[in-house]
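Some structures to go through are shown next.
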Structure P
Amino acid sequence: MDSTHGTVLLVEDDASIRRGLRATLSALGFKIGEATTGEEALTLLRVVNYDAVLMDLNMPGMGGVEACRRVRREFPQMSIIVVTVRDSEEDKIEALDAGADDYVTKPFRIGELAARIRAAVRRRHTPHHSSEEEIHIGIFELYPARRVVKKRGQEVRLTPTEFDLLAYLMSHAGHPILHSKLLSSVWGAEYGDEREYLRTFILQLRRKLEDDPSHPQYLKTVNYLGYVFFDPSQDAPVVL
C-alpha cells in the first residue's frame, strides 16, 4: 500500500462538512467511507477494512465519545482520530480515555488533518521494530510481542499509541528523551513541535499507571527537555 494513502471512515452528522471533507480528502488520494452516527460507523467497520476512523464528537445517538469507546473495544488496533470543537484539556483527556489515538480541533487546516491521517495510516501498516524483549521495571512489566502492560501483575488497558509511547520510554528507562525525539519517534516527523500534544498523552498515561498521577514516581518530567521513565534501580538520569 502507498504509505501516503489509506481508506478512512468519516463519521460526521453534518452533511455539508461531510461532503466537503470527502471531496478534499479524496482529491488528496484517500478512499473515504461515510457514516452519520456511531451506530452506523460500527456496522460499516464490521464489513469494510478501514485504515483509520475520523470521528466527530458532537453527534446524535451514542455520541462520539461512546462511539470511540466501542470502536476501540471491538477493533483494538484501529487508528481513531477525533475531530472536535472542544479544546479543553479535560475534553482531550476524555477522548483519549475513550480510545482515541489522536485529536484535531476545529477549525483546522486541511493540510494538518491530511498529515495526521497519513501518519495514522503509516503507523498502522508499519511493523514495530522495537526490541521484543520483555521489560520489567519496578511494579511494571511490558511485553512488546503481545503489546501488554501490567502493573503489579494486573493488565493495564492502553490504546495502541499509548502503548507505543510507553514502550519507547521504558526501553530507554533512566534516559531523558527530548520532546521532539519522542514525538518524531512515536508519531512521526509531522508532530515534532507539538509539545502540548505530547503533554496530554503523558498526563493520560500517568492517570492509568501512576498511583498518584499528580506526583508521578515513574513517568517524570525533565524540565525544558522532555520526559523520562524513571528506573529506581538506576542512578540519576543521563540526558540523551
Structure Q
Amino acid sequence: MFIDIDHFKLNEVIIIDARPRIFYTKSHIKDAVNIPISQIMDPLTGMPKPPEELSDVFTNAGIVENVPIVIYDDYPGVNAARLAWTLHYCGLKNVAIIRKFFRYISAHLPIENSNAPPQRGRVRCVQNPNVLADYDTVKNYKGLIVDLRSRREYIKGHIKGAVNIPWSDLINNEGFLNDYTWLPHDEEVIVYCGQGLYSAIGYVAYADLGIRVRLYAGGYQDWLKHEANQE
C-alpha cells in the first residue's frame, strides 16, 4: 500500500497529487496530475461519486488501467487515503501511496508548477463491493469495527461494539507510520469516521497489513440518520 520515493521511477508510474488544487498549482512533483477530493466524493454524504463520473475523472487525469499509480499528499494524508480507497472501489488494484508527505519528498524529487493538461487515459470504473460498507452491512456485522474519530467524538456516541483508534494515531508530522502491526484486527475489519474521509487513513493502514477492510463511506452521520428513521 505504501511506497518510498526510491522504490519507483517517475517515468514508469502515473503519479497523482491528491492535495487541493490551490496547492497543486503552486508546486507539485514533475508530471503529476491533480485529483482533489472534491472530484471523487460527495461532500454532503461522504459517498463516492457515481461510477460514470469517477470513470470520467480518472480518464481525464490520464489514468490507464494496469499502469501503476502512485499518490502523494501533505499532512494529514486524508486526501491520498480516500483517493486510494476510491481507486480500489473502482477496481484499480496497482495503487500505492508515498509514505512521506509532500513537504518532505519535495526536497528529493523534481518539482514544477506547470499545469499542462494530461493526456487522456482509459478507465472504466467497475464497483468493487468488497471495500465498501453500508448501513445494513454494519448493522449485521459481527466482526471488528474501528471508529477513527477523536476520543471526544467517540465518547459522545459511537456504533455499538466499535473500538476507538483516532486517525491521528496512524500518522506523524512526516507521513504515515512505518509499522501498523499493533492495530487490532480480525479476518475482516470495517472502519468509519464522521463521514468517510478520515476513516480512509484506517483503510490504507489495514490494507497495508493485508487485512480485508471495508470503509463505511457514509460514516457515523449515515448511521445516525438510519437509526433515527427506525425509531
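Every number here is computed from the coordinates shown, using simple stated rules; none is lab data. Note that this is a predicted model, so its numbers are computed, not measured. Cβ atoms are built from the backbone, for glycine too; each structure is taken alone.
Summary of values
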| read-out | value |
| --- | --- |
| Top of P, Q by distance in nm of label points 7 Å out along Cα→Cβ at positions 141 and 221, largest first | P |
| Structure (P, Q) behind the derived value 14 of relative contact order in percent (Cα under 8 Å, 6 or more apart) | P |
| With helix-only ellipticity at 222 nm (-39500 (n - 2.57) for each DSSP H run of 4 or more, over all residues; to 500) derived as -7500, matching label from P, Q | Q |
| Ranking P, Q by mean projected area of the Cα convex hull in nm², for residues 77-148 alone, the structure that comes out highest | Q |
| Comparison of P, Q - label where distance in nm of label points 7 Å out along Cα→Cβ at positions 85 and 117 is highest | Q |
| For 2.8 (distance in nm of label points 7 Å out along Cα→Cβ at positions 101 and 125, calculated) the corresponding structure among P, Q | Q |
| Distance in nm of label points 7 Å out along Cα→Cβ at positions 93 and 205 - highest-scoring structure of P, Q | Q |
